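Take a look at the structures below.
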Structure 1
């Protein structure tokens, strides 16, 4: 992991926030697991069609680090349970499960073939806080936390998450990598920038206030 990425993670939430917890997890074997997952994506994942072959040389920067940027949504403390809706190749769910070993991460994937690949990845890597569910993401309800990457447009994701989240739940949607945020994104939640990514990454954070 690049020093600037590690330093950025350590700063999240200050000295008593989520950052130091994640750094402890990385030091306890998490960083090695992230590297192993990146290697799995670049080999077996690409062979299975989970990523394009053109992504082989940028798995860490474009996919693993991008997934870790979702940590920004929980600066104080991680959720107990987190659903990765439309997980695909395990992004962002598997990197988040590695970074947050005390969080139960549920990878939700409609394709049974991809679900089996996700189960294999968790088994090969030895990640114990992952559950894989083969189901349509639109079935989710009363979730504490949901993450989503490249599944639905911001407007559709925002409307759906209001149904899928429980009261006070938090949903996070990855937005385009670009130098400036689209002003329309803020219609659906709070837009934050992950400055550690190059080009910058943007996240839409949706907090459900009521029922």
Structure 2
């Protein structure tokens, strides 16, 4: 599931995902806030938001289809709560939720929504940063690390379409700068939340 907003980072993430999981079914889902600063959303504001998010979803779908993805569904979730977005994912048996740290290229820290999703999600999360793009453009072997036991279904899918060099970092997140060696880090949520800034320069799959 791609959490879609109007952002170049999200569009690059869509391209990256189509490289990792070309045969997956993709859900393009946008959260439409129903209130703004404790004031009910007007019909005009709602149309503006819906139009902007429709453009974002159109762009994401275009990128996915151009890269060979054929199974795509789209949806708006009307709510102010991230929990409703996660309920949608659970209801549709989503295997992986793709998010970006922020909607811009300022990756110094997690954005408010991204942090809520990471803390509350029971579904594995792919945290994408634009630093991941060289995996597509220059490399044929994915250097993958794991802390704990990652979801086998996702690991198998990655192995099916890529050659993988897998390294076990153990159960501790205290690996200093060594994670810079890896393209993808599978990391348990407890370790990630303890030191989240360590993982903003790689793709992390958080479970």
Q | If distance in nm of label points 7 Å out along Cα→Cβ at positions 25 and 113 is computed and equals 3.1, the structure in 1, 2 | A | 1
Q) Of the structures labelled 1, 2, which one yields -8500 when helix-only ellipticity at 222 nm (-39500 (n - 2.57) for each DSSP H run of 4 or more, over all residues; to 500) is computed from its coordinates? A) 1
Q: Could you tell me which structure in 1, 2 was used to calculate distance in nm of label points 7 Å out along Cα→Cβ at positions 33 and 129 as 2.6?
A: 2
Q) With distance in nm of label points 7 Å out along Cα→Cβ at positions 9 and 49 computed per structure, which member of 1, 2 shows the largest figure? A) 1
Q: For Cα Rg over 2.2 N^0.38 Å, the calculated result is 0.94, so let me know which of 1, 2 that is.
A: 1
Q. Which one of 1, 2 has relative contact order in percent (Cα under 8 Å, 6 or more apart), as calculated from the coordinates, equal to 22?
A. 2
Q | Per distance in nm of label points 7 Å out along Cα→Cβ at positions 81 and 153, the highest-valued of structures 1, 2 | A | 1
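Computed from the coordinates by the stated procedures, all read-outs in this text should not be read as laboratory data. No experiment lies behind these values; they were computed from the predicted model shown. Cβ atoms are built from the backbone, for glycine too; each structure is taken alone.
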